[in-house]
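Take a look at the structures below.
Here, each number is a calculation from the coordinates, and none is a lab measurement. If you're wondering where the values come from, they're calculated on a predicted model, not measured in any experiment. Cβ atoms are built from the backbone, for glycine too; each structure is taken alone.
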Structure P
Amino acid sequence: MINQLTNTIGNSLIVITTLIIINWLLLSSNISAQPIDNSRREQKVLQSIELNTDLILENANPVEKQQLKNEKYAQMQDSEFAFYRATNHLFWQDFANDSRLIKFGNANTKTWILGDCHVDNFGAFNNDKGEIIFDMNDFDESIIADYQYDLWRLAASIILVTNDSNLSKSEQEEIVDSFSETYLDTLASYVGNDEETKIYFTETNTKGEVKKTIEKAAQKTRQGMLDKWSKVIENQRMFDFSSENLGLATDAKNAIESGMLDYGKTLSGNLNYDPEYFQVKDVAQRLNAGLGSLGTPRYYVLIEGKTDALDDDHILDIKHQFQPTPIYELFSLYDRINYRKIFNNSAQRHALAYKALIKDADDFLGWIKLVDNNPIDGDFSGDYSVREISPYKKSLKIKNLTDKNSFIEVAQQWGKILATDHARADKDFDKKLVSTSFEKQVKKITDGKHQEFRKLVREIAFKYAEQVEADYDNFVTE
């Protein structure tokens, strides 16, 4: 399939370069991106996947680039949902400025959104107080935009994962309806108060599989996390490069060490930069991570922590941040210019999104600029987000949801979490970025129309899940 896909586009570098130029011309115009033309969809989907992958891997060396591309395409064939996770750009091409948005949205219903909202982008981790919470956890695509993009993408993912659960269509409809209704009800509960700025989700206010996920995460330890990624030799902790998920990063280590002081200036939580605390002990390239972002330059950085003891070290996750997909598909030229005025770089945007959406966000959250002074074998230069690897990271296992009721229970909690995050990310976070009371505006436009709202979300979820299945089948067979 992989070779056939490449042949569909053409192996020539000229063809790929031409596609990149065409994409740049589109982004430089005043014309909004249009949904993929269904009359030629099969070919265009394949082209879009190829182009998106090449853009992510543009600075990799040729051999590594082809290997990563092969690996990504192989993983995308695992299931319709895996394909969906890897093709957020298709979602935005299909839904950017969709005419149906106006039914329950307007200029005042924009807030920070996840931008790639699906069931696997929720999980357990610790906040800056050390509490284990369950919340959204991937902010690479986050942007300020209409809230419905997150609802629609998450709802479609619910259909895709429930397709394998022997549920009837009516049962799937109940699950999606429970999600969207809980979302609206939760928003309404925040109107006239500031409860959304106080609430976060722990084992005390969750239930079912969400609560179990938090409880299992709480059983983890920092020592266990350190032992997973590192080893101690002659009383010195260093990364364990026998792991297939870690690689040497000599040049990157030098760049990271040089940039740590500037990274320290981006910290905005309860942690102040201290050169001894943030002393770099080792750096490794993170391999085989992600699906849509597979191949994105990424590094793990082992730092000293509070003392020179071996059990209180921290590992930072440093990841190259591109402009979020909505920039390419949603924004006009004016919007893109304004975006660049607001955000110094995409790594800064990532940090702001994280802080806006998550209460008591990671104290290590910040960004760093890396410069590759020896770009012979690929170039890792760019703006990188920085966050701590949570020792308590844990994903909810969808396979544990075996019937309608268990799915409804979790879907309602997804709806409550999403609504809470959207609500606290409005003027409560920064009125210069979002000037409105988001929950008030959504309540105003949806009051008395919950049934219509649920119907729209449900119809979009089912129809788009069918489209994803068709795109997946085409991808696998070509």
Structure Q
Amino acid sequence: WRSPPDGGRLVAVDPATFERTVWSLAFDPQPPSDTELGGVPSYLEQALVSPQGDRVALPSLQANVGTGRFVSGEDFAHDHVLRAVVSWVDPATGAESVARRKQFDNRGLASAGVFSSRGDYVFVAMRGSRAVERYDVLTGNQAGTLLDVGYAPDGLALSADDRLLYVNATLSREVRVYDVTDFRQLPTPVAVIPLVDDEPLPAEVLRGKQLFNDSFDRRLAGDGYLACAHCHLDGDGDRLVWDFTDRGEGLRNTISLLGRAGTAHGLLHWSANFDEVQDFEHDIRGHFGGLGLMSEDAFAQADTPLGPPKAGLSADLDALAAYVGSLTDEPRSPHLRGADAEAGRAIFEQAGCDECHRGPTLTDSGLDAEGAPVLHDVGTLGPGSGQRLGAPLIGLDTPTLHGLWHSAPYLHDGSAATLRAVLVDRNPDDRHGRTGDLTEAQLGQLEAYLLSLDGRD
């Protein structure tokens, strides 16, 4: 459901023969405008089949990874990064028309949907925007909106008579019920069904998770487009490479937050440009187009990344950090630690990989004795690598190796599609581990070890 940069994939399975057919959702090359943008449909969480069976609707977001100062010569605006989109596939042919994709203004991620009983309307949940849009299938136009439907709506259902719409506001911990027979006035809930008796999350963590997933709050984003979760859904990464050159950075491969526990692995980002989760206030105020979670007076006291701490200056910003810090669990690797992987562990040490990827977190991220970040130039920097905080980029922060089994592509710019490419193709002069003399068998053993790493060593 996370799409590669060249396009999305939908797999149809014949229930009788289990034969698989792959349908493609092509990369849209159009430049961004006030109403649309190009990119790849990603976060394909649901496939909606019309009652007549003649069309399949796929709510998602369209990630505009084809724009940026380095890749296209155009800087990002906050409304040119991504948009909510519904793609349409003909199930008879598997064909999708890029021109028919419906892009929604001021909406970031279409997370779920439901057809009306006649198939003439589709209701689409907008996760970060706290909204539901009614889309007229025949005209191709929006035909009504529900606003402020709760945090992170991710499921919709219609009553058999199309009168009542049920909205699962997952982070409000409730289902809100709306009468949708008349959109001449903005519908309001006719019932609210609580879902949780005993909240499993601490109050601060739940609040932070709500903020992490939200783009409706004007403090967090301009025009409802960008939420932290729109690149880090469920705390993971989107597996895409974004051009952040206009941010004073460069091409950056999205990092999963799972298992990192906030700053437990050291500094943040490939260039170690933040030392606390609260530093994302800069992204919120800048690239998200938000007003900020800190007061202006508080921000004036700590308006520099890596400068005076922001912790303690905003309850909501601290809650956001508490949620990110709660992401302590790394998904378990399906690659078992067999004989090849154990042999690979010894090769890992012999090749000098553990000189930087060391300790329980497999990283030396942090500050040196003089208070400067520990950065390494392992030969992977290139023209697209850009800068660090608007200054020369002399090296990169050491990432953990936990979760390599599910985090391709690799390296800061996503230039290695496989671990073999990291070890061989993108390892000039053995600057990124002494692998040049390894045999094919030894490289395979090293890969087996790397794929087994999930923080449970």
At a computed -15000 (helix-only ellipticity at 222 nm (-39500 (n - 2.57) for each DSSP H run of 4 or more, over all residues; to 500)), which of P, Q: P
If Rg and Dmax of the Cα atoms in Å comes out at 23.1, 72 when worked out from the coordinates, which of P, Q was used? Q
Compute relative contact order in percent (Cα under 8 Å, 6 or more apart) for each of P, Q and report the one that scores greatest. P
Of the structures labelled P, Q, which one yields 6.1 when distance in nm of label points 7 Å out along Cα→Cβ at positions 50 and 394 is computed from its coordinates? Q
Any idea which of P, Q comes out highest on FRET efficiency 1/(1 + (r/R0)^6) of positions 106 and 298 (r between Cβ atoms, R0 = 35 Å, to 0.05)? Q
As an exercise: FRET efficiency 1/(1 + (r/R0)^6) of positions 130 and 234 (r between Cβ atoms, R0 = 25 Å, to 0.05), calculated from one structure in P, Q, equals 0.90. Which structure is it? Q
